[in-house]
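Just below sit the structures, each encoded as structure tokens.
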Structure I
Amino acid sequence: MIVGHADTRDGPSVFHGLADIEPGATVEVTRRDRAVAVFEVNSVEHFDKEALPVERVYGDYARPGLRLITCGGRWLGDGIGYADNIVVFASLIEVRDT
């Protein structure tokens, strides 16, 4: 699981374009052992923060997977931030040495 901001007061942040990723895209993560884990995006979904499916997002890791999470949707402001969470669900397809 990797969680990051979509933007800051100064502009776009690390997950600014997360909602634009499409199923079938790949995400590469360099692990602590320097091997590269390659994940294929299964879906990109928007959830109201009050209705985040906690078990689906944080549970079932029967097989290696990745969740990328950021904020999105309508800006609510007033210290609340955005109305939604954007969650990318991905599955491990390869691990390669660097």
Structure II
Amino acid sequence: MGWGREAFILAIIALSMGTWAFTNWLRAKHGYPMTDDNGETVHKGAGPDAERKIALLTTENERLTGQIGRLEERIAVLERIATDPAERLNRDIDALR
């Protein structure tokens, strides 16, 4: 008996482990979440502070979204002022007086 059968089995094991390592490296390089042996996502830094951080980020996200909305409205007004004819702008200003 030679080493053919055993070498083949060891080669399959080595290839599957190498493929797993390469896949995890590729996922980490491109920012995908890491998974454990069961395919479940592994969360880094999950702990008691994680929920607080998520709540703070959610609050900040809502505040920034509102701020962006207000800025878009202001930009729309400025664009309208910049593109309107001067006569129309003067008439609107006179109507406000």
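Each reported figure results from applying straightforward, stated rules to the coordinates on display, with no laboratory input. This structure is a prediction, so every number in the text was calculated from the model and none was measured. Cβ atoms are built from the backbone, for glycine too; each structure is taken alone.
Some points to look at:
- Which entry (I, II) yields the derived value 3.9 for distance in nm of label points 7 Å out along Cα→Cβ at positions 5 and 29: II
- If Rg and Dmax of the Cα atoms in Å is computed and equals 14.4, 46, the structure in I, II: I
- Test item: helix-only ellipticity at 222 nm (-39500 (n - 2.57) for each DSSP H run of 4 or more, over all residues; to 500) calculated as -26500, pick one of I, II: II
- Given 4, 17, 11, 12, 12, 10, 9, 7, 7, 5, 4, 2, 0 for P(r) over Cα pairs in 5 Å bins from 0, in percent, for residues 37-84 alone, calculated: source structure among I, II: II
- For mean count of other Cβ atoms within 10 Å over residues 13-20, the highest value in the series I, II is held by structure I.
- For the structures shown (I, II), distance in nm of label points 7 Å out along Cα→Cβ at positions 21 and 69 is largest in II.
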